[in-house]
1. Assign the value 17.4, calculated as mean count of other Cβ atoms within 10 Å over residues 4-11, to the correct structure from 1, 2.
2. Computing mean count of other Cβ atoms within 10 Å over residues 12-19 for each of 1, 2, which one ends up highest?
3. helix-only ellipticity at 222 nm (-39500 (n - 2.57) for each DSSP H run of 4 or more, over all residues; to 500) was computed and gave -9000; which structure, 1, 2, did it come from?
4. Can you tell which of 1, 2 yields 43 when percent of Cα pairs over 21 Å apart is derived from it?
Structure 1
Amino acid sequence: MRTEEIRKLNDAFRTSFIGGRVMLTASVDALPSDVKAMAIRKVATFDAFTKENDPHDEHDFGAFDLAGHRFFWKLDTYDKACRFGSEDPANPEKTTRALTIMLAEDY
């Protein structure tokens, strides 16, 4: 039940970018604006989750190829002040979600 709630909250944030923080690494931010826009759209519509890339079934990581680049995105959960990891990622009252879009070489 807890994993299902975390997955639902992660998917809701990832597909809407509402209720958390979205960050681009410097190398992604340096890409042309159309490539950045396409990358953001790919993250929002990502659905290629497997046991290999999502072993905890929380939908908190993904990878894709676009415009000759390999992209990763990672979703982390923090406390409301974003100082520490969330004590309960299934509770949106105690959690801020932060999604980072990066090039594979940034990881």
Structure 2
Amino acid sequence: MSCVWVGLEGDELVLGHLGVWRKVKNVLRDPRVALSMETDQVNEIGMTHYLVVYGRARIEEGGAPELLQRLARVYIGPNVKFPPMDNPPPGYVTRITPERFGGVGPWSPGGR
């Protein structure tokens, strides 16, 4: 498990990677993925809301610096430069097609 920035493009979740890190290798080996996201909301019995997305992923070559720059504006701030280097490698973009959802929150059965 590792933390990643996640974006949305159409019906797909997208992640950027500058190199062939473990996440990229794992998806190339097996496209089944699970992505867990936590919110700052708590339900009536004290459980933090979280969403789990289960789906299939594919890797595209290139486009990572542009995606990471767009996501950095959301996760860090509007005037950030990311990746913080000149001429970053083209990297890889992971595209996840959600198949089912789980977790605790208004998206789960019963809203819990």
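Read the figures in this text as sums done on the coordinates, not as results from a lab. This one's a predicted model, so the numbers in the text were calculated from it and none came from an experiment. Cβ atoms are built from the backbone, for glycine too; each structure is taken alone.
1. Numbers: 1: 17.4; 2: 12.1.
Answer by label: 1.
2. Answer by largest value of mean count of other Cβ atoms within 10 Å over residues 12-19: 2.
3. Corresponding structure: 1.
4. 2
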